[in-house]
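In what follows, structures are represented as structure tokens.
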Structure P
Amino acid sequence: MVAVGFASSGMAENYLEKDTIFYIAMGLIVFNNVVIAAMARSIDKVPVSLLPIPNRRAWAEHREELNEHLTNWLYCLVAAINTIVALSLFALATLNSNQFSQDVFSFAWLFYLGLGMLILIFVSLPLRLLRAPVPEISLD
């Protein structure tokens, strides 16, 4: 049994089996890496008129740049979710280990880090798309 819920005193209240935690984590990672990454690979097939983006007309003329921004943004989201899941599993393993004497509050930073990463990622794309596409400059 692995402690997953803690009281305000730091004592464990809720427990899950190790295999349950493993399957939940693997499900998140598989969903993240398969479904969201598949969305990233199919961005170029979606018409610009169906994309919820600002400056739609300007971006329609620069479709390659738009595809690159959207694809990179989705891959960044995948990387952030993988990082959050990995750090959460590390924190859970450390809390349930007999080698370390840390309590659940020692990993409060993980919540703020994950939340900060997701906010930064979700705010960055709309802010970038509000600006006009960068015109191509030939160096010839």
Structure Q
Amino acid sequence: MIPDADARLEEHLKANPDAAREWRTKQKLQNDHRLTRVGSFIRRTSIDELPQVWNVLNGTMSLVGPRPMMECQAELYPGKRYYRQRPGITGLWQISDRHTSDFAERAKFDDAYDREVSLMTDLRILVATIGVVFRCTGV
């Protein structure tokens, strides 16, 4: 991220209604001008997820589970089902539709995972994650 990323995001969203709409529905921007070239590469290759391995080792996260959310996003998740699982580094949303879905669809993927949670589901998601990482489809 560039310096003053939050302030620049706020300015960009005020000046660009389409970007503001995209941010409200997806909680991310397809063309995020706050990212440097290196930052874009790190996001695309999912290298930015590696520090979360420490969280798995200390038990605050799981390898597979719903995507961790920021505190400001809690109101966007309907119901209490999300909180039944530990957040994961990867999950159904990350392997299915991560770069095109909106935040409501992300919540649906997390809900579907909660209903289908099993060792086989986790293994399938982990194998699919490897493909996503090597194809560099993460955004």
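Read the figures in this text as sums done on the coordinates, not as results from a lab. If you're wondering where the values come from, they're calculated on a predicted model, not measured in any experiment.
Where does the value 11, 38, 38, 12, 1 come from, among P, Q, when P(r) over Cα pairs in 10 Å bins from 0, in percent is the thing being computed? That value comes from structure Q. When volume of the Cα convex hull per residue in Å³, for residues 65-112 alone is computed across structures P, Q, the figure 72 traces back to Q.
Have a look at P, Q and say which one yields -15000 for helix-only ellipticity at 222 nm (-39500 (n - 2.57) for each DSSP H run of 4 or more, over all residues; to 500), as calculated. Checking each candidate, the match is Q.
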